[in-house]
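Computed from the coordinates by the stated procedures, all read-outs in this text should not be read as laboratory data. This structure is a prediction, so every number in the text was calculated from the model and none was measured. Cβ atoms are built from the backbone, for glycine too; each structure is taken alone.
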Structure I
Amino acid sequence: MNKAKFVIEISVKDPDYPSSMVNISVFKHQNGGMFGIDSSYLDQNFDDDVDPLIPDPFSTTDNVVVVLKGT
């Protein structure tokens, strides 16, 4: 199973609502690529003490464990 480590959280403008900002958590995949996930998705769907298992954005068949900050 692949892992991706937390790098940084950034704020970006929501393209549908330009006056709204969205926090994105950026992760470094063990294959060298980087990807971002809406931070509120992680907050709402996973406990703080759990490294979530999500579909791997670089594979059509695998999952990836995202290692959250502080863990």
Structure II
Amino acid sequence: MSQVTIDDLYGEIKKVNLRLESIERALETLLDTILPEEEIDKEEWREIQDIEAEIEGEKCLSLEEVRKKHGVK
């Protein structure tokens, strides 16, 4: 058996990392070409911003409050 050096191991890890980055770029390109773009109206954009603000502020709502807010019984 041959000895594996740290340099050999590092070289292999570097190659794997480069291949992974290449796969990630290919997947991103594929998703950009496959997934359709949707336009978001002002109402939907406001809801997204509200949700993000709640997340950042760590604001929690009870299930009852969420149901009231969205008119669900």
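Out of I, II, choose the structure whose coordinates give mean count of other Cβ atoms within 10 Å over residues 6-13 equal to 12.4 when calculated.
I
Could you figure out which one of I, II the value -24000 for helix-only ellipticity at 222 nm (-39500 (n - 2.57) for each DSSP H run of 4 or more, over all residues; to 500) was computed from?
Considering all the candidates, the number was obtained from II.
Match the computed value 2.8 of distance in nm of label points 7 Å out along Cα→Cβ at positions 14 and 30 to one of the structures I, II, and report its label.
The read-out comes from structure II.
Using semi-axes √(5λ) of the Cα gyration tensor in Å as the calculated read-out, with 47, 21, 11 as its value, let me know the right label among I, II.
II
With distance in nm of label points 7 Å out along Cα→Cβ at positions 46 and 62 as the yardstick, tell me which of I, II scores highest.
When distance in nm of label points 7 Å out along Cα→Cβ at positions 46 and 62 is computed for each of I, II, structure II gives the biggest number.
Which structure, out of I, II, was mean count of other Cβ atoms within 10 Å over residues 38-45 calculated from, if the result is 12.6?
Among I, II, the structure yielding 12.6 for mean count of other Cβ atoms within 10 Å over residues 38-45 is I.
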